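Participant: Quick heads-up: structures coming right below.
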Structure 1
Amino acid sequence: MADLADGADGVERLTYDDLDPGDRELVDAAREACATSYAPYSGVHVGAALRTRDGRIMTGSNVENAAYGSTICAERMAVGRANAEGERAFTAVAVAAQGERLQGDQVVSPCGSCRQVLHEMAAVTGTRTRVLMTTPGTARITIGSLEELLPLPFGPLSR
């Protein structure tokens, strides 16, 4: 989780009430997904919600593990769930988190690995993906694109 600079190019800052109903639904789904998180080590319960090209919402939550490298982020859990159902094109993803260790105004954003996985799905499907990032204690929403969040990404290998 990171905070984006206020002057970041192309990044929107809105409140929950400013969102259109579809974006509110996605943010609500991400926040609800936090409840299924398994986070005994960090205490940070993360939820993610993906909107597929056909409008379906797929959710995921983080699953921590004592073998830290085995931990699964909420965003990658949602991508895996969607992939298992034959979906790889995502028009938007919302990320939310809850936990006492978080600052109320801290923007919750995908980690680098999740950004890369989301980028690859966008690249192979030709989809532009918006990223809605929430704050745990406020109604503030930061919206950016994968291109803004992951400059100079690498893509899938040629076949």
Structure 2
Amino acid sequence: MYVDKQAEFSDSQAVTATAISTNVVDLYPLGNAVNTNTVRDIGVGEDVYLVVQVDTTATAAGAATVTVTLESDSAAGMATAPVVHFSSKAFALAEMAAGATLVAIKLPSADYKRYIGVRFTVATGPLTAGAFSAFLAKDVQAFKAYVNGSNF
């Protein structure tokens, strides 16, 4: 799977409490806000996927969970009026082992504001360890091996 650094939200980002991704993608070319649309639908056309992977196993003193959301906002800090375009389930600690892929979904068609990013929401936490990578990709690794002769 090819990962473009310009479409990467987090690269082994340590998460112990709720946080926005270390990188927020600016949808305006070269930051030019003159004569541009206030929203863009980046979920149509060729398939683009949001992928979130666990790089360092998450641990906590209790039973912490993490929910991942894809958001857009008119401000780079993602704090003005973020719009949630995708929200995952609350992942339990047992699901957040190193090497696990938590999310691999096709971007939903929607009106995305200028900046897009990923928010990691930690509940019943904090986490004592855990690192995640989140990025946009043109394809995902989704191969599944099946038992020989099985019926689908």
Structure 3
Amino acid sequence: MSTYQTILADLKTAMKSRDGDKATVLRSLKAAFQEKEISMRTGGGAVELKEEEVIQVLMKAAKQRRDSLTQYENASREDLASVERYELEIIDSYLPKMMTESEIRTIVTQVADQVGASSPADMGKLMGALMPKVKGKADGAQVNKVVKEHLAG
């Protein structure tokens, strides 16, 4: 069962069990998926999201929740921060396990050796070869940080 189908099934279950908070989060994800499908349409035909596109939508939703959580915590709004934490927990449960920083460092080193990237001027070349390998498995900001450290050191 695809991640998309799992989310739809969980939405149905949440609605039946009257878990309104979880149902609200899953409905927002369903709406984000539908929005992505509509944006991909060309010529009026129906489009079905691939697993990679579903993960992209989930990662975007998780990033939005993390950004909001940070802002609410900085503003001392624990009531709103707790809602964002709950939503983020649900979204994260559907995302694949993210790579650790040490795993990212290992891949960065391997790819840098393959493409011959050794200075900060080679960042574009290294990122171009690296991102397809870590897409959906690592946070882009963290990858960027590790690459900068690798090329500077």
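Participant: I have -25000 for helix-only ellipticity at 222 nm (-39500 (n - 2.57) for each DSSP H run of 4 or more, over all residues; to 500), calculated from one of the structures 1, 2, 3. Which structure is it?
Facilitator: Structure 3 accounts for this read-out.
Participant: Quick check: 42 is what I get for relative contact order in percent (Cα under 8 Å, 6 or more apart), calculated from one of 1, 2, 3. Which structure matches?
Facilitator: It traces back to 2.
Participant: For Cα Rg over 2.2 N^0.38 Å, which structure out of 1, 2, 3 has the highest calculated value?
Facilitator: Structure 3 comes out on top.
Participant: Which structure, out of 1, 2, 3, was Cα extents along the principal axes in Å, for residues 63-118 alone derived from, given a value of 36, 29, 17?
Facilitator: Structure 1 accounts for this read-out.
We did not get these values from a lab; they are worked out from the coordinates using the rules stated. Just so it is clear, the structure is predicted and the values come from calculations on it, not from any experiment.
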